[in-house]
Structure P
Amino acid sequence: MTEHPGTGTVGRFKKNFSDCGMDPHPSETWKLAGKRDILRIRGELLHFIRLFFRERHYLEVETPVLIPAPAPEPHIDAVACGDRYLQTSPELCMKRLLAAGYPRLFQVCRCFREAERGSRHLPEFTMLEWYAVERDYLFLMDECEALLRFLSGTLYGKEEFAYQGRSIRLSPPWERLSVEDAFRMYGGLSVREALAEDCFDEVLVSRIEPNLGTERPTFLYDYPAELASLARTKEADPRLAERFELYLGGIELANAFSELIDPREQALRFEEAQQQQIASGKRPYPWPGRFIEALSAMPPSAGIALGVDRLVMLLTNQASVDDVVAFPPETL
């Protein structure tokens with residue numbers, strides 16, 4: 001049914017602003033009104049994410065956003081709030097629940113990171129995290145496949161979607177590419193050479209990532225142990241960590257580990273990360289003692305963090321995260 005002028009959503013906006021003596025055409029209001037369809041899809045996506053995990057017997061939990069001690073990670077900066085910090089991830093609290101006997105957990109929550117802004121980054125963003133005991137990172141690869149196929153099939157009735165001129169197929173098999181093979185294939189050097197030359201991140205972002213997940217999703221797996229401070233190392237090769245990142249359309253969507261559960265080893269890695277923070281001129285975080293203590297009771301587990309804003313970007317064919325959130329920070 002065609003809406004008459006002044007009776008639809010836009011018409012109501014114009015009338016309300018006119019009644020208040022305000023400009024009836026504020027640019028930010030028009031932009032916000034234009035996001036209605038995408039925000040509706042976003043809401044449906046969140047509903048179906050919860051449905052997926054509940055059907056797989058995961059318990060949805062909520063953990064505090066304001067915490068005393070984030071995990072020290074050299075390339076991630078937490079936002080200080082008084083004598084505490086806004087979480088960069090719910091990871092530490094969720095692992096303490098695993099240690100207390102919860103077998104499967106998931107959470108959709110807000111996370112915060114200092115100085116993160118760009119077409120794929122927001123300082124405040126939505127994260128999906130899930131954990132399963134007695135499982136490893138290979139299990140999480142299978143769950144990623146099942147989750148995305150379920151979401152695309154439920155939303156659009158097919159296991160394929162278009163993103164920025166490319167058609168990405170979600171039906172199996174998905175590509176599984178080791179970090180070493182990716183560096184040799186696209187980077188022109190080995191992982192060890194990249195680490196020695198201190199150019200690992202630069203090569204990954206500029207040469208490798210644009211080639212990942214272009215026609216089907218790619219699992220980039222087996223990272224160097226130095227770049228996975230919370231992950232278990234591979235028994236067959238301790239130089240490598242059981243970690244993967246999931247890419248679609250050249251965009252990193254998720255980061256997963258077979259979890260490190262040795263409290264002594266974790267403490268050593270955190271100490272090294274704190275020293276790196278100090279060397280970079282940063283103030284180290286308080287020591288996450290309760291998390292370290294809980295690790296001694298944590299069973300073998302696997303966990304993953306997936307960026308919801310980027311997932312909405314991909315499934316709605318939007319070029320920027322600004323297009324899939326109601327209020328980018330500059331509009332507040």
Structure Q
Amino acid sequence: MSTTELTLTITTESGRIDKVISDHFSAYSRSQVQHWLKAELVQVNDAVVKAKYKVVPNDRIKVAVPEPIHLDVVAQNIPLDIVYEDNDVVVVNKPQGMVVHPAAGHPDGTLVNALLYHCELSSINGVIRPGIVHRIDKDTSGLLMVAKNDQAHLSLAAQLKAKTTIREYIALVHGAIKEEQGTIDAPIARAKNDRKKQAVVSTGKHAVTHFTVLERFENYTLVKCILETGRTHQIRVHMKYIGHPLAGDPLYGPKKTLKGNGQFLHAAKLGFRHPTTDKLMVFERPIPEIFQQTLTKLRQTKLDRTR
């Protein structure tokens with residue numbers, strides 16, 4: 001099996017080796033690093049170590065990253081709304097109802113299946129998630145950046161980690177938010193009583209969402225949400241946490257809600273620096289038709305407009 005070697009010399013930091021490696025090489029998740037540790041692909045000072053090893057200054061780390069195996073995800077001729085494309089990146093406007101990559105219960109028909117038919121993708125995420133730098137939920141619509149090669153993938157992943165990308169969402173939530181804007185700074189982790197859900201947990205991962213009220217209706221509020229971090233279900237969990245769950249959300253919202261195709265959440269604006277040219281690129285797409293139709297009906301009960 002051929003491999004690619006990652007090397008790292010520790011200067012001042014300390015801590016668990018899986019976290020240190022994933023922090024330094026942002027394209028690789030901590031769970032991937034843990035798999036490498038179990039497979040004895042990680043050495044410190046030329047000796048194999050386990051996941052519990054804590055690095056110290058002057059440690060020399062080497063990781064033998066296995067080359068990704070041949071992709072066996074089926075390429076499918078599924079229509080795509082391509083917003084932008086060049087040799088390095090593809091920006092896609094994902095429709096509501098489409099899963100980003102294959103998973104249990106969704107072996108095909110995903111965005112990855114469609115992209116593999118359309119073009120080559122980076123190999124960093126291996127078989128199931130080639131090219132995927134970030135994700136949005138199945139029933140969330142909107143903009144995604146996808147890497148076509150490994151160099152682009154590393155660049156985009158580093159930008160996400162450094163919080164220099166632009167990610168703005170439009171969301172319709174239950175209730176009338178009194179504030180004009182606010183920031184939700186609350187850690188997120190998997191819910192203890194339901195593995196399908198995430199929740200605000202004191203020991204969870206740092207998560208920050210900024211929101212601004214766009215319009216108020218009788219029982220709902222339209223908001224713009226800006227992600228500072230990108231945790232699973234972050235906007236959905238954070239808005240529920242402050243008492244304003246997303247309308248239509250089957251997982252975090254109330255049963256009595258607006259009819260639609262899942263939560264009313266749209267990734268409306270996406271910006272990043274091009275991996276090769278370093279030019280700032282910003283893309284926007286309007287909310288989908290069912291979202292717009294719902295707003296048109298709600299405007300008959302509008303309390304005020306702040307947009």
Structure R
Amino acid sequence: MASRSGSRKVIYAALIGDFLVALTKFGAAFFTGSSAMLSEGVHSLVDTGNDLLLLYGLHRARRPPDSAHPFGYARELYFWSFIVALLVFAVGAGVSFYEGVRHILHPEPMRNPLVNYAVLGLSFLFEAVAWLVALWEFRRNKGHYGYFSAFRRSKDPTIFTVLFVNSADLLGLIVAFLGIVASHMFEMPVLDGVASIGIALVLAATAIFLALESKGLLIGEAAFPEVQAEILATAEADHDVRKVNGVLTVHLGPEEILTALSIEFEGRLTAPGIEKCVDRIEKHLQSRRSDVTLLFVKPQTMVRWQELRPDCETTGDEREDLRI
């Protein structure tokens with residue numbers, strides 16, 4: 001699980017890199033008239049704004065619960081991550097596509113192409129440093145899973161958003177380099193515009209991918225199967241619990257899990273006894289998993305649980321599979 005300090009470190013590294021790259025790209029576009037370089041400058045400027053939005057989302061997500069939002073504001077981070085994906089698509093890809101089409105329809109010869117090469121080299125260096133920071137943090141938290149599986153499982157959108165956007169940045173720089181080289185070598189300014197459209201396609205694909213993942217988090221995703229298994233095992237270990245019928249979980253944020261348990265208690269228990277049992281389960285759970293921030297327990301029989309939640313019926317064999 002990614003820590004918030006790790007997320008902030010990744011975002012700050014990306015913010016510094018994107019801001020420096022945006023300045024150098026716009027300077028190069030001004031002196032050379034390169035359409036691809038102007039698109040890359042817009043791209044980096046959008047990335048800088050996106051980094052600020054992610055930091056804002058982290059700040060907003062830390063607000064405590066209140067009467068209007070009794071479960072807190074942790075999920076607001078997911079909202080701002082979704083907004084970042086929309087901006088990458090609408091502004092980054094949209095402006096790059098427009099600039100590319102404009103340059104194809106009205107090609108202009110490039111001035112001082114060597115300036116572009118120098119700026120691309122510096123930009124690649126800045127972006128690579130930020131990308132390595134994000135990659136290191138992502139690898140530190142992905143465990144034994146592959147990169148794609150870890151991305152699909154991740155509940156912290158800040159790290160994978162920065163990683164994917166920086167990857168798009170590096171790929172966009174390569175496309176811009178190829179477009180500028182081809183335009184210079186073959187004396188075909190139109191190829192510079194083609195490179196801008198290529199950058200737009202890279203950004204659009206990245207934005208769609210991020211939007212789909214952010215949408216799932218925003219709607220609400222369940223905790224990992226192994227986390228659910230640990231919750232079940234902790235509740236079943238209490239001596240006053242006859243049977244744990246099932247568990248429902250949802251991530252309110254990367255480190256905040258709302259948990260609901262259906263438990264059949266021993267028949268000898270009175271209402272105060274059930275209350276003490278629930279308190280014990282809650283203390284044991286939170287001592288083992290700090291991310292289980294909210295716990296609700298409903299006393300009911302297995303028959304009643306299956307009647308109300310037939311889609312969530314969990315047999316003993318299935319619970320054993322969860323633990324594995």
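Coordinate-derived values only; no laboratory data. Treat the numbers as computed from the prediction; the structure is a model and nothing was measured. Cβ atoms are built from the backbone, for glycine too; each structure is taken alone.
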Exercise. A value of 48, 45, 38 was computed for Cα extents along the principal axes in Å, for residues 91-282 alone; which of P, Q, R is the source structure?
Worked result: P
Exercise. Quick one: FRET efficiency 1/(1 + (r/R0)^6) of positions 187 and 291 (r between Cβ atoms, R0 = 30 Å, to 0.05) came out at 0.30 when computed from one of P, Q, R, so which one is it?
Worked result: P
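Between P, Q, R, which one scores greatest on Kirkwood radius over Cα pairs in Å?
Biggest value here belongs to R.
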Seminar exercise, completed: Candidates P, Q, R; distance in nm of label points 7 Å out along Cα→Cβ at positions 163 and 179 computed = 2.8; producing structure is R
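Matching task: -5000 is the computed value of helix-only ellipticity at 222 nm (-39500 (n - 2.57) for each DSSP H run of 4 or more, over all residues; to 500). Pick the structure from P, Q, R.
Considering all the candidates, the number was obtained from Q.
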For this session: Have a look at P, Q, R and say which one yields 4.7 for mean projected area of the Cα convex hull in nm², for residues 147-194 alone, as calculated.
Result: P
Exercise. For which of the structures P, Q, R does the calculation of log10 I(q)/I(0) by the Debye sum over Cα atoms at q = 0.13, 0.27 Å⁻¹, for residues 51-122 alone return -0.64, -1.09?
Worked result: R
